[in-house]
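The numbers here are math on the coordinates, done by the rules we state, and not lab data. The structure presented is a predicted model; accordingly, all values stated were derived computationally and were not measured. Cβ atoms are built from the backbone, for glycine too; each structure is taken alone.
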Structure I
Amino acid sequence: MSNSLPTLVAEHPAAARLLSPLGRRAEVPLGIPQQSAQAAGCLRQASIGQITTGDGVPLTVPAVSEHFAGLDPRSAFLYAPTAGLRPLREAWRERIDVPGCSLPIVTSGMSHGLSILADLFGCPEHPMVLADPFWDNYTTIWAMRTGSELRSFPFFNATRGFNLAGLGRRLAELTGPASLLLNFPNNPTGYTVTRREAEALIELILAHPHPLAVICDDAYAGLYFDPDCYGRSLFGALAARADRERLLVCKVDGATKELVFFGGRVGFLTFGVGGAAGEALVDKAAAILRGTISSVNAPAQAAVLAALSDPNLPSQQEEVLGVLRRRYDALTSALKVEGLDALPFNSGCFALIQLRPDQDADQLRLRLIREQSTGVIAVPSANALRVAFCSIDEVDIPDLAARLAAVVRP
């Protein structure tokens, strides 16, 4: 059984102090996957319980395997290692292109990666700071599962820019270990900080005096439509300058949106530190993964690995981005035509329609279903309706806006 806590105490004091009680206990035991790995290459492999031909090749049922033609059978039909297929982890780290970060661990989608971080760092004594409105699953992941207090601040300031002052006030209230969640492009607002806002945000975080786990939820990475957006994750800039006495930076991203592979559930969790400290954090994350789902879907990992080596992938991604950019432009124009008040959005998949104080977001949502056969999401904390323009064909967006206006404007 490994013992990574002393390594973190010596190599990354902030990470050691940020760990929850579960995070401190999490260690990879000398279990079946580890013992099997040690026996790799043996002539007679009778360690792990996989049905094979006897020489390490999976024995498959054609009714299943014929649907995965083109994938390496060993990668697709055998158990993946707990932390994920090693070549996939290496390929994703190369894609991230942030020097000095850990080798990513493969997770079962974005929520799972965030959940691992909540287990590692979340507890009643460690609050979570985040901008409101926020993705509702953060409440489930942190507040419900770990008991962390969610300390929110309004996402936008009075001039409808990112509320740096509000964040500063929340950070100033902290007296001990805590987490900060950054989600750009944001769900539900569809907003990414501008270059100027990003520079100020980075300096504000770097100046924080107490142990802070900064979690970059980069689910919508790459989906930027305004040239003034800070068009990359804050992970790299923060990790490059993080003081190991005070700051640990983490990144959760994945193939869900970046490769438009929603059903694949292939995500990645990366720590902004390499060396022994990075390995210790990966071991703790792998221990939690082993204790919940054991390992991530192997065929989906094999498919993502194959995609990353496909020379056509960049042009295919650009094609999808072009579709979304045209939908973004169409929605921007249609909202102006219909006189609907949208909060600033410049990226991602969503826009928020601001309602009047006398209107109720959930009541209007239900009216849109009944009267206009239109589905949107109510965001009560912002008294707004979230529109997922990523799901609407460009030619149908003017009609969508007209249906929204028919209920929202009266």
Structure II
Amino acid sequence: MSRYSKFKIGDNATIIHQITKEDIEKFVSLSGDNNKLHVDNEFASKTSYKKPVVHGMIGASFISTLIGTKIPGDGALWYSQNIDFLLPVRIGDILTIKAEIIKMIPRLNSIELKTEIINQKKQKVTKGVAKVKIIEDDIQYKIKEKKKSNKKVILILGSTGGIGSETARIFAKKGYELILHYNKNHEKAIQLKNQLSANNSQKIITVKANILDQKDISYMFDEIKRNFDHITGLVNATILNFSNIKFSAIDWNDISQQIEINIKSSFYIMKNVIPLMKKDNYGKIVFLTTQATEQFVPEWLHYSTAKSALNGFAKTLAIELAPFGIRINLVSPGMTDTNLVTDIPEKIKLVTAAKTPLKRIAKPIDVAEAIAYLISSKSDFLTGETLRVNGGQNML
């Protein structure tokens, strides 16, 4: 079976075939196209062509032969072709069919071919461009998997938060090397690093960045690259605290702040992390969304709007990056016992717990375990999914 990696621009192949009367008879029998211009000498003699003209698709069929047997060969899936029929072909003509790679399309595992058919008089009778996907077997995928480094390196954005720190503890126990991001809470980040390093031998570092600042993110990744040559997983557990705001009182700035922390920061982070994952043709990315994008809450317009945008951001990229072995998923917690809900009245927490089939609100460990599953190899066949951690409050 063909391998995409063995081809390059300029590779070419050729086959030669002489058109016979039997070719036309077989084509008519198969296709049902018995147009008299192709099969009736007397009819053709009364036209400007004077002699029967060979079906154009007979010549094109030999492009298929070339693609299927020569370039790329076994595993070729010919999915696009434009064709210009320049000159008529006759019985007895000797056709040289040529194909040359003019473009590589890595994200589709595809090649683009210039195709030409030339007769024995050195006249170009047909030209066009073909697009062909190279379908590789399971062995090839195993080869790609072997490229992955044995070291699993996870970047946790917002590692000092309740969910971020709990996620870090789980990964440390699993032996992952960790990059603990923080912005302002340096003391807590160092404390977390020391706790995790005390019982684990793997490499754990802290990095500081305001993830709304493109330059800060760039500096952070410079530091990461000095310590690691790849990243296996990214968890974005950052969040901006918010309060209930009635629409009559909300300003655009309230919405903009939420969009920036969810979309702008994610955009800059992805620009830096994706190249590091492409090195191994593998990567796991998890974003934190919210149940409030499905069960909407009054006065949360700014928060729900931004998280809904994040859902679209993540799922669109999940499709685009899947050919590179990069999976992107979301975890959607219900009310979770973190600093984010400290200002919510205890009565509302109790009512929420009572309405939950499992009769409690989520704990950070509940969310962290879901994140750990999506980062692990056990979820390799999941991408673009939203894993709901809400005790059964919202079932689909």
- Task: Assuming 20.1 is mean count of other Cβ atoms within 10 Å over residues 112-119 as calculated from a single structure, say which of I, II it is.
- Result: II
- Computed 75, 55, 35 for Cα extents along the principal axes in Å - originating structure among I, II: I
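Upon calculation of distance in nm of label points 7 Å out along Cα→Cβ at positions 16 and 296 from the atomic coordinates, which of the structures I, II produces 7.1? Could the numbers behind the result be given before it?
On the way: I: 3.0; II: 7.1.
For distance in nm of label points 7 Å out along Cα→Cβ at positions 16 and 296, the value 7.1 is produced by structure II.
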- Label whose coordinates, when relative contact order in percent (Cα under 8 Å, 6 or more apart) is calculated, return 20 (choices I, II): I
